[in-house]
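**Q** Input: structures, listed below.
The numbers here are math on the coordinates, done by the rules we state, and not lab data. None of the values given here were measured: they were computed from a predicted structure. Cβ atoms are built from the backbone, for glycine too; each structure is taken alone.
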Structure I
Amino acid sequence: MSPALLRSVDEFPELLDESEDDLDPYPESGDGSLVAFREGRVTTADLLPLTDLGRDALMTFRREWPTLPEATREEIIRQLEDISENRLEVDFGRVLRVALSDESPAVRQRAISALWEDEEDDLLEMLLVLAADDPSIDVRAEAFGALVRFAVLHADDDLRNLMQPLIVAATAPEQPYAIRRSAIEASGAFADDPEVRLAILDAYDDGDDGLRASAIRAMGLSGRVEWLADAMADLASPEPLLRFESARAMGPLGSETNVGDLYEAMEGEEDVEVRHAIIGALGAIGGRAGLEALRRLHQMAEEADLEAIDDAIAEALMIGDLFDPGVN
């Protein structure tokens, strides 16, 4: 794949309807309950058949999709995202790709969000088109945000060259605020480039909490231990967003020597998302110190934190020595 391949989202062949005149407009279970959707009824039972659509079913769905009310289309995507988060066996990727070319910016934005686990190259290309050319700032910002995982995934291969110029250009101060923030976060994967490091540091020192949070996120994604002190600086910030990003960055940047800082930060923390970021960082650091801290937290944890702590312990055990009796 090269920059010459970038196209409009509508031009992707797997979404094109080449011969749909003879297709059943009221498809059976393989296409979902389009009749119910037309009436504004959206249930899990109607949505589950939309998983992993075949060619004919996809053609029918793509033809019928624009005829549905906008509110219904948005509700379908919202529920598909919820189902995907709770049922590992479903795959709505083909349906969600149809929604990426929806006339509604709200639907396009939600479809990008719903594809949060998808790492296929064709989606990367579509996201690059949306990030560069979509008329909606919100959609472009969402697309840049989705590019974060692709930047990390392809930081060391040829696809980096497809992403980096667009992402770096979007970190400029004159860019819309939401787009700049998302681009700064995505740029963290390319922090071996001096220009990228400068953009991250400029955002960090900008004086705006949102930009600083995005810079801390980029620092964590960079994996550059030299930024650990900067990332840790906001662990006790009065702003929950900064505490959250600071804790999250300490997972990839920190070591067992930082476990005490994270454990101390957990004391009295009222924001559940910040607590879970701290817990996640302890799991990512792992080792005896990380596991001990997590087990102590488990003994006194609030109900809302127990699952996060269990997941963090599992992660720490997975990356550590499972057979060391001093760890288990």
Structure II
Amino acid sequence: MQGKQSISLKEPVYMNATASVVGKKEGEGPLGLLFDMVGEDDKFGAKTWEEAESELQKTAVYMTMQKAGIKAGDIRYLFAGDLLGQEMATSFGLESFEIPLFGLYGACSTCGESLSLGTMAVAGGFADQVICVTSSHFASAEKEFRFPLAYGNQRPLSACWTVTGSGAFLLGAVKCENTLAKITGITTGKIVDFGLKDSLNMGACMAPAAADLISTNFSDFGVGPEEYDKIITGDLGTVGQKILLDLLRDKGYDISDRHMDCGIEIYDAQTQDTHAGGSGCGCSAVTLSAYILKQLRDKNWKKILFIPTGALLSKVSFNEGNSVPGIAHGVVIEAL
């Protein structure tokens, strides 16, 4: 244990394979050529949006195992989650693998949560290999949290666009020939609530949790921003990024020269109508899978702090007038 909320690993956990599957809009963005699979139709051959999201997870897990040359029986646990009620995408998407499952919900921070728990399972000797997978789908998330697409509601400029995508990661105790990077530390976030109630300004709701996580990581490990080549949040977008930088300056930290947000990177603000950027469980997952790990593998970056961020609301809590708390989970990832 390190400090109040962190873990420093005596032996690293290795990220041995990964796969990313995205929708058509994501494939048209700046990272489009890096994804393993881009769907021609966002329903991915399914009848409903929810079934389409299940297909995203199923395909991402299958492709990850295929890349690693392993089968389902070689995986001890799945750590998986999505944004839908009762984790429909995960339940129906992964049942055919018959792998023991931990179903997780951390809103858009679920990728960080799954990587943290998967890492602890491997580092603790409870599993040799696990797969962590998360997903989101624009159309299924709109039904779950806002309005079905047929309603045609207008979105304010502060709104983010839920990414249609799924990223899966194979974690192992032993590195292999194609190992991409290693996880050396974890900082687990806590719920932070500044009382904001605007569900169409997720960046503002999540930024305080990200600022708290980052400052806690610095304190727990006794480091500053210069420790990391990049500090990468998951889903803040352009509005949340500004708030994050201001909150951290108030705490005495300036990360403006090394901060990156997956929600800003995944779409082209000039040509794609996504307003503040991207969000969703799939946003940070596919960006980590397709882009960030490539930078670590190629030694362009040596060490990063990866921080998916989530807004903890539901239709019920929002309609009852509650605020939108945030949470963030940090993972320290290093090049080999």
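**Q** Suppose you compute helix-only ellipticity at 222 nm (-39500 (n - 2.57) for each DSSP H run of 4 or more, over all residues; to 500) for every structure in I, II: which one lands on -9500?
**A** Only one of I, II returns -9500 for helix-only ellipticity at 222 nm (-39500 (n - 2.57) for each DSSP H run of 4 or more, over all residues; to 500), namely II.
**Q** One of I, II was used to calculate relative contact order in percent (Cα under 8 Å, 6 or more apart), giving 9; which?
**A** Only structure I yields this read-out.
**Q** Could you tell me which structure in I, II was used to calculate distance in nm of label points 7 Å out along Cα→Cβ at positions 145 and 225 as 3.3?
**A** Derived from I, not from the others.
**Q** Taking 15.3, 44 as the value of Rg and Dmax of the Cα atoms in Å, for residues 73-216 alone derived from one of the structures shown (I, II), identify that structure.
**A** I
**Q** A further question follows. Can you say which of I, II returns 0.94 when Rg/Rh (Cα atoms, Kirkwood Rh) is computed?
**A** Of the structures listed, the value fits II.
**Q** Rg/Rh (Cα atoms, Kirkwood Rh), for residues 241-296 alone was computed and gave 1.02; which structure, I, II, did it come from?
**A** Here the read-out was taken from II.
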